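*Asks:* The structures considered in this document are given below.
Values quoted throughout were computed directly from the atomic coordinates according to the rules given, and no laboratory measurement underlies them. Everything numeric in this text was worked out from a predicted model, so none of it was measured. Cβ atoms are built from the backbone, for glycine too; each structure is taken alone.
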Structure P
Amino acid sequence: MASFKKQNTGWEYRLRYKDIMTGKFREKSGRGFATKKEAQDAVALFERKLQQGYEHTAIPLVDYLEAYIKEFKDGSVRKNTMLSYRYAIDSHIKPHFQNLLIFDLKPIMYQKFLNALVEQDFSKGTIEIVNSLIYSAMERAVIQGKIERNPCKGSVVRGKSKVGNIKFIESDDISTFLRAAKQDDYIYYIFYKVLIETGMRKGEAAALQWTDIDMKDYTISINKTLDFTSTDPEEMMGDPKTFNSKRIISMSQSLANDLKFQKNLQNEHKLAFTDLYQHDLNLVLCRTDGSPLPKSSLFNSFRRILKRAKLTNMPIHSLRHTHAVLLLEAGADMKYVQERLGHGSMQITADVYAHVSKKLQSVNMERYENLIKDKFL
């Protein structure tokens, strides 16, 4: 039931209605209408929306986002993606919006939030993750009738991409690095050689099984990634990062020989461990008992090997970049690099390695000029 009253600022209304979701009675008010008729029309419009399923539920934005990722994302996205969503809520969204109700989020308010993330020097990639989460949740809220319009529509994601600061091992230093790796431990040598020669992500390499290796055609099938945090063998393997991450790539004769040696070495380990060996996992790159290599062991060994080789410290992901640079140095085009790395589009590859490509073009032009300078008068 609605009541109407004329104030100095115009007509206002107060409406008491029953929330169809909770069964509780709530109140809604509006003010500033020029006439009583306009206020009555506003009440009638709201009541029609209630009948059509529109919920004016006073739920905080953060609570709705928590419910959204639990109901619509959990189980349908990778575990790491879920972790990034929860981190975005706890570290960025909750501190900024606190107890703001979902229907109180306005476009200008949301744009200021995105701009604040830029001012805090977060990368464009991080801001895009936050924006994607809130935008998709608000779209779902519109479908559910919790809000009328998505306040995130029309927003602009700014920020600087940090892809220009990629690190990689120079081609002249790769042999030094691999020698240091072999001195450290053979399993790390073969693991990092696989990354350098294939451009795989560490999770993809850690998930490789012998059924993925084709020694006849010299190919490797990349179709899963290892969840380093899982202790359940049935949940240990997950889908690759993106749809395009599933791919079949060729391998060199040198890498094939190393993998054959690795298989023979594993057979010795199986004889030593007998039933204690984790045969069911069938991993290519693993510990002596067949169990997955821990992420912490990889991080520690990589740092140790770089120090032994007297190379600048960098993340393991730099070996993926190292592979891409080797391809470009060998004259491969961006399309081939994209397909081998499993990027979603050639534009992503070009954006990441544009400055490397330009550097190589300059070097090649210099070589060309040195070649022809004495050939023409």
Structure Q
Amino acid sequence: MRIGISVLTHAGHSVWENGLGQNVFYFAQLLRALPFVTDVVLINCGDQPSLPREAEEVSPGLRLVPFREATDLIDVAIEMGGGLDVEWLDYLRALGKKIVFFCCGQPYAGLIEPSVFRKSGYFSRAQRCDEIWILSKDRVFKPMLQTLHRCPVFEVPFLWDPVFLERRAALVGSAGFQFGYEPQFNGAPRAFRVAIFEPNISVLKCAVIPMLVCETAFRANPTAVDHVHVLNSVQMQAHPTFAFLLRSLDLDTQGKIHLDHRHDFAGYMSQYADAVVTHQWQNEQNILYLDALYGGYPLIHNSPWLDDVGYYYADTDIEGGARELLKAACNHDAGHNAYVRAARAFLAQLSPHAEHNRARYAQRLLHLDSTRAKQEAAC
């Protein structure tokens, strides 16, 4: 079986732009290890002739081809990182090839937010694929996708590997900065430099709740919060609503909060922060969380997916999040080794090299191939 995965290239692209940019390569890594997969290519939906440098370093030999050149190179096209030409997909299906829409973004917000907020979005013809694959975070939206696309929807595993993070950490280290949490065994509660990495482009992952978590913890124990860095936020500081929120915080009046631009995780944490506070709505699987866990950093989060690792608070329980932040300030250094062991055990379950993940994807692909064979026999 030969498989093509869509990617979207553009000038200055990087695997650190979003989680999807890395997910594609973890997925390709898994597919290349399946015994019945003879080739994997990336179908270029953008305007650049090459992959990001980081991707080429970890995935040598992975070809990037324009979609029209991919026609005779693949048996299955997986629309994942970029939207594929619908007429080309129709042609592939006419040839007996199969089309999968691997929906990694949250589908409800992707449909609603562009309409409500008049933002740009990407929309293709609903009936363009043979089946849809989703991650467990989007399980609740399975009926919506089945109704809209008129095809079966299947859940597949979330994949993660530290390869990109380790390479970035090595580069940071060569510049004299150390990635990874460094415990201080002096018996005193830690005064955390907190980083909030939410992208602030959607209600799914926004800095408001994390800011209020930090504020509540600061009011309860000012010595536990040394500073709060809110990334991806400088563009909002002039907005009246965000300015109202900011002025309402003791963190702001006491000069403890800093608005910043976008930065990569390893580079920023190695220089400016030692704890991460997050919040999500119906989007519980995020690479940021995994990077924080791998680095041993206290991760204060509301992801049920990670309720056994990190410091978990439910839903929008701001006081609960503040309690977890204060707990981390008091206990994380002493419990750091156990924290890292639990985190690494969880992360190992997400590896593209794990047999249970390979088996799940192999099952889906072989099912696709069996339906194709049945259709050819019927003809």
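*Asks:* Match the computed value -15500 of helix-only ellipticity at 222 nm (-39500 (n - 2.57) for each DSSP H run of 4 or more, over all residues; to 500) to one of the structures P, Q, and report its label.
*Replies:* Label of the originating structure: P.
*Asks:* Okay, moving on. Say we calculate mean count of other Cβ atoms within 10 Å over residues 98-105 for every structure; which of P, Q gives the highest result?
*Replies:* Largest calculated value belongs to Q.
*Asks:* If you don't mind, there's one more thing I want to ask. From which structure (P, Q) was Rg and Dmax of the Cα atoms in Å calculated, if the value obtained is 28.8, 97?
*Replies:* This value belongs to structure P.
*Asks:* Now for a separate question. When mean count of other Cβ atoms within 10 Å over residues 58-65 is compared over structures P, Q, which one is greatest?
*Replies:* Looking at the calculated values, the largest one is P.
*Asks:* Could you tell me which structure in P, Q was used to calculate distance in nm of label points 7 Å out along Cα→Cβ at positions 50 and 234 as 4.8?
*Replies:* P
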